[in-house]
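Quick note: the coordinates plus some simple rules give every number you see, no bench work behind them. Just so we're clear, the structure is a prediction, and the values are computed from it rather than from any experiment. Cβ atoms are built from the backbone, for glycine too; each structure is taken alone.
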Structure P
Amino acid sequence: MKSITLEISVEGGFHPANQLLAADPSIIRESLHHVTILEDGTIILLYHLRGDLAQVRTYLTDHEEVITCDVPENGNGLVYIHGRPLKPIREFFSLARSHGIVFETPITHTDNGLKITMSGDEQTLHRVISEIPSEIELTLLRKGERKPGENEIISLLTERQVEVLTLAVEEGYYETPRGTTHEKIATQIGVATTTVSEHLRKVEQRVFSALVR
C-alpha cells in the first residue's frame, strides 16, 4: 500500500468557526481524530482541543454554520462538531468515499494548514491528487510505501517542529548536562528563542500525550 502526505490550505478554513479558533491564543488546536462527509454534504469532526473550551463552546454555538456541537467541560478533550463546510473542503474529504482511499488520523495542524496522509493503491492516489479542488493549495511532503506503525508519533508534529526537535536531539539538548540551549538552536535555525521554546513545548506535550493514551 502506498501513502502520500500533503500539507493543504484553503482560504476560509477547514470547518465552521475555524478562523475564530485559530485566532484565539487561549485555544490550542491539537489534531483532528475523525472527519466524515455525510450524504447531505455536512461534515462531522472529532477535534482535540485544549485551553479555554468555554470560549470554544461560545464560538461554536454562536456560529451559523455549526449545526450541533458537544464540548467537554474541562480544558482538554475531544470536541464534536457537525457543521456545513466550505465547498472545496466538502469535495476534498468526499474523495475518500468516491475513490476508496483512507485519510489517516490524527490530522495535524501546520503553520500553513493541515498535514494529511492518504493511503491506498498508487494509481488511485494519483487520480485523487488530480481531482483535489483548485481552491485548495497543496504541498507534497512525502510519498512512498506505507508500513505498519510508521512514524505514528512523528505524524503528530509539524514539519518545523520535527526540524527543531531533530536539531535539539543532534546537539544534545536532552542529554545531561545539556549540550545546547534554546538560544543556540534558535540561532542555527534562524528564528526567535521564544519560537524554539514554544515548538519544543508543543513537541513534548504531543509526544507524551500520545505515549500515555
Structure Q
Amino acid sequence: MTTVVELEVPADRLGLAETFDRVSEFEFRIGGLIGDVPPLVRVTGPDRRTVERALETDPSVEVVASVASQREEPDHEQWLFRLDFRETVKLFQQIISENDGAILAARGRDGTWSIQLLYHDRESASSCHQLFEQYEFGVEVTRISDPEDLEQERTPLTKTQYETIATAHELGYFDVPRRITLEELAAELDVSHQALSERLRRSHAALISAELSARLTPIGIDP
C-alpha cells in the first residue's frame, strides 16, 4: 500500500550546511526532485546577493541559474534558483529511487531539511530507512501516512494525476536515459498513448503553476 513518509535530515549530513552557517535567515523550498534534472529551488534570506554568494561557495551545490524573483511583502523577497546538488543528495535520491520511492517536496530552515517521500509500500520505506542509517544521514521520521491521507496533502494534482506521476517515476520514465517509453507506460497504466500524454502534460502544468503561482517575476537567466 502506498505510503507517505515525512522526515528531517541535518543539513551537515545532506547539503547546504555552509549556506545555513553563513546566512542565518536562509530558507528554501523544493517542489520535488525527479531524475537527474537540477530542481528549481525557492529561497529566502536577507538579500539576493548574500544568498547567491553563499550558494556559489557552498561545495554541496552548484548554482546553474537564477531564474526569477518575487516580492510577497515590502520587506520579504524570495528568489528562484536552479541548483545542481552534489554527491550526497544524489546518493540520497538514488537510495529512495531504488526502493520504489519518490521525493515529493523538500524544504529547509535552521540547518535542517524537511522532506516528504512517497513509497510503493511500507516495506520499501523500511528498506530505505535502513540504508539511510547505514549511510549515516541522521534521518528522523516525523510522520507516516496512508493513501487515504493523500487527498489532504498539499498537492495541486488530482488523485489520478498523482498516481500517474508516481508510477512514471517508479518505472523510470523521468530518468536520463528513460527506462520505460511512453507507450510502455501507457500499457502499464492501461490507458491510451494519447490519454497518458495529455495526463502528463496536465500534471506538469499543475506542478509548474503551483511552483510559480506566487506572482514570480522573471529576471532573466544568469550565465
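Of note:
- Source structure of the calculated read-out (distance in nm of label points 7 Å out along Cα→Cβ at positions 79 and 175, 4.2) within P, Q: P.
- Of the structures P, Q, the one that 3.4 was derived from, the read-out being distance in nm of label points 7 Å out along Cα→Cβ at positions 55 and 95: P
- Test item: relative contact order in percent (Cα under 8 Å, 6 or more apart) calculated as 24, pick one of P, Q: P
- When distance in nm of label points 7 Å out along Cα→Cβ at positions 39 and 167 is computed for each of P, Q, the largest belongs to: P
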